[in-house]
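As structure tokens, here come the structures.
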Structure P
Amino acid sequence: MKFFYWTMVFVMAATLLPSAFYMGLYVFTGSDVALDRARKFWNFLRVFTLLAFNITVWGNVLVGAWELMR
């Protein structure tokens with residue numbers, strides 16, 4: 001599971017940092033392209049965060065069910 005956690009940390013950081021960068025670029029320049037990119041990266045971040053949460057929760061449920069059946 002440690003590999004999964006570190007992979008998800010990397011993926012989340014890889015989408016959060018560009019989102020924050022483009023949001024800052026939008027704030028200082030007012031460019032609509034920067035806002036569009038920030039929104040897209042933010043949506044990807046939400047998807048990956050929910051995916052990580054669901055895999056963690058259901059992974060623990062499956063492990064618990066496996067232990068109960070053994």
Structure Q
Amino acid sequence: MTSTTEKVRQLAPHWGVILVVVFVVFALVENTVGELAFWQSLLIVAVIAFGYPLVVRRLGVAPEVWQRE
């Protein structure tokens with residue numbers, strides 16, 4: 001079992017990347033499409049938040065706590 005401190009240490013960089021990706025995607029979408037409704041924004045955040053771990057695992061750079069055993 002991994003300690004909470006170790007989990008946070010492993011996940012913190014990925015949380016930062018997710019946050020940056022969300023802001024970049026919002027900037028790109030709002031510059032091309034215009035302002036988004038709340039539900040559209042929520043959908044984008046959900047897709048990024050749930051999709052990012054899948055992509056990272058597929059690329060082989062996922063932290064240990066995201067590895068499937």
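Here are some notes:
- Value 31, calculated as relative contact order in percent (Cα under 8 Å, 6 or more apart), assigned to which of P, Q: P
- If distance in nm of label points 7 Å out along Cα→Cβ at positions 30 and 46 is computed and equals 2.7, the structure in P, Q: P
- With helix-only ellipticity at 222 nm (-39500 (n - 2.57) for each DSSP H run of 4 or more, over all residues; to 500) derived as -34500, matching label from P, Q: P
None of the figures in this text is laboratory data; all of them are computed from the coordinates on show. Note that the structure is predicted; figures quoted are calculated from it, not measured. Cβ atoms are built from the backbone, for glycine too; each structure is taken alone.
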